[in-house]
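Each value in this text was obtained by applying a stated rule to the coordinates, not by laboratory testing. Remember, predicted model here, so these are calculated numbers, not experimental data. Cβ atoms are built from the backbone, for glycine too; each structure is taken alone.
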Structure 1
Amino acid sequence: MIPVIKTENLTHVYSSGTPFEMTAVKDINIEINSGEFISIIGETGSGKSTLIQHLNGLIKPTSGKIYINGEDIHSSKETLRSVRFKVGLVFQYPEYQLFEETVYKDVAFGPKNMGLKEDEIDARVREAIKFVKLDEFVLDESPFELSGGQKRRVAIAGVIAMRPEVLILDEPTAGLDPQGCDEIIANIRAYHDSTGAAIIMVTHNMTDAAENADRMLVLSKGSVVMQGSPREVFSRSGELVRLGLDVPEAEKIAYRLRKLGVPVSEDIYTNAQLIEELKALKGGVSHA
């Protein structure tokens with residue numbers, strides 16, 4: 001099976017040949033398959049944002065290749081343009097990029113650039129708004145009159161309306177309250193489950209990564225230093241801490257309980273696992 005995204009020795013150097021030269025990502029080789037949910041974690045400055053901006057051709061590598069469905073995205077201008085519709089990128093704080101008079105026009109912007117007919121654009125706008133759980137009456141409102149969480153969902157809807165094969169999100173819950181975070185993650189999961197699109201989510205929230213990802217990539221100093229399932233990654237919590245990263249709250253609580261003598265399993269990293277473990281202990285059964 002050809003991966004939907006593949007990179008070969010992807011390297012990007014900022015300000016090359018100057019005193020400010022900095023290698024942001026170095027020799028990255030990853031494959032992402034259709035339908036996968038990938039979480040990318042790493043300390044500030046690890047290269048996460050630089051990496052994802054390469055995946056839809058927003059920036060060009062200093063060296064190395066990026067392939068979408070087996071095709072080099074920089075092979076021609078036509079290929080690069082088509083990639084922008086196949087791989088949708090939602091920036092951190094995307095609500096700051098809203099600019100149209102109405103929500104409808106903002107969500108329709110991408111589909112219009114694809115050259116679609118008006119009835120198809122209309123169908124996609126309404127479909128995208130439903131995905132992000134907003135009522136259709138907001139379509140006639142100014143996006144600037146909405147709440148922060150609603151603006152975030154409108155911005156995500158604008159990318160979803162292009163029906164990308166790969167949806168990339170850079171810290172999609174940053175700055176939101178807990179309810180807003182839960183709603184955004186639910187929207188992303190709904191799109192993933194309904195369309196089978198690959199999801200790539202950069203996040204600092206280890207619980208979101210643990211509970212949603214099929215596979216995780218850990219970046220440090222521009223390189224992928226660890227990858228695997230959440231179970232595999234969070235089993236190496238000591239290494240994550242040394243890299244300046246956190247672990248899920250459920251794992252922290254389980255660790256504290258073990259220190260207090262409660263026989264809780266060491267293989268806990270999601271809230272659901274912790275709840276089931278505590279229920280089992282209350283019922284007199286331990287999985288430790």
Structure 2
Amino acid sequence: MPIISTSGLTHVYGENTPFKVAAINDISIEIGKGEFVGIIGHTGSGKSTLIQHLNGILKPSAGKVFLEGKDIWENKKSVRQARFKVGLCFQYPEYQLFEESVYKDIAFGPKNMGLSEKEIDKRVVQAAEYVGLAASLLEKSPFDLSGGEKRRAAIAGVMAMQPAVLILDEPTAGLDPRGRDKILNLIKDYRESTGSTVVLVSHSMEDVAKYVQRVLVVRNSRLEMQGSIKDIYSKGELLKDMGLDVPQITKVFEILQGKGLDVRGDIFTLEEGFNELLKFFGKEVSV
């Protein structure tokens with residue numbers, strides 16, 4: 001049984017008005033426990049609307065959302081439970097920081113779950129460790145942190161609820177390459193240490209290729225295709241038609257193939273490219 005799934009999920013904005021538009025239309029997906037899934041699509045394709053249904057922020061116009069096999073909209077209690085079990089971190093989450101200390105911001109979610117002070121403290125400290133925030137920062141104002149630290153504090157606030165599913169909408173938006181890699185590696189380590197399901201919405205084809213196991217492609221409010229990185233990224237021309245593109249490293253190896261070099265064309269990450277070049281030059285792969 002998938003941990004989270006949708007059936008015929010549709011959301012219409014401006015219902016019963018001349019401006020009616022379906023942001024997502026008849027989307028059915030299944031995400032397994034412990035999976036690391038990526039969602040990609042051009043701006044306006046419906047990605048953010050889709051994920052906001054997975055923890056009940058938005059109510060479907062049609063279709064259903066199931067968490068562990070149960071309709072999250074069955075009753076008020078099930079919706080509330082879904083919002084704790086499915087943690088959603090919005091794009092630029094640091095803009096949602098508001099408490100007087102980092103500790104209180106991270107503790108906000110667990111506190112609303114009705115947990116004991118002891119359990120809240122345990123979760124705050126643990127979540128801070130997951131995202132690499134020093135204990136000395138917990139009593140500081142979140143507004144005194146650097147940009148990257150604010151981002152990690154906001155993500156820690158979602159992790160502190162210990163959701164079964166962690167959804168992140170463009171978690172590296174606006175960060176430099178070093179900051180981006182740090183955030184994504186923290187998320188990867190978090191998933192591996194907790195066994196949580198992680199859903200990553202990203203415009204970076206490189207990041208998706210490097211970290212996720214399976215990809216969902218949304219186009220014009222519909223699920224266009226889904227599959228492994230190799231399945232999806234091998235459809236380069238179709239991706240370009242959707243306003244997407246393959247990673248730069250893939251283009252490099254396509255050029256090398258075109259020049260007659262005996263190298264693979266299905267290279268999607270720098271690590272794969274490095275290994276392929278080592279093989280080509282007859283070196284032992286050591287990465």
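Of the structures labelled 1, 2, which one yields 2.6 when distance in nm of label points 7 Å out along Cα→Cβ at positions 112 and 144 is computed from its coordinates? Matching structure: 2. Looking across 1, 2, the calculation of distance in nm of label points 7 Å out along Cα→Cβ at positions 32 and 56 that yields 1.0 traces back to 1. Among candidates 1, 2, the computation of FRET efficiency 1/(1 + (r/R0)^6) of positions 192 and 224 (r between Cβ atoms, R0 = 25 Å, to 0.05) that gave 0.65 used structure 1.
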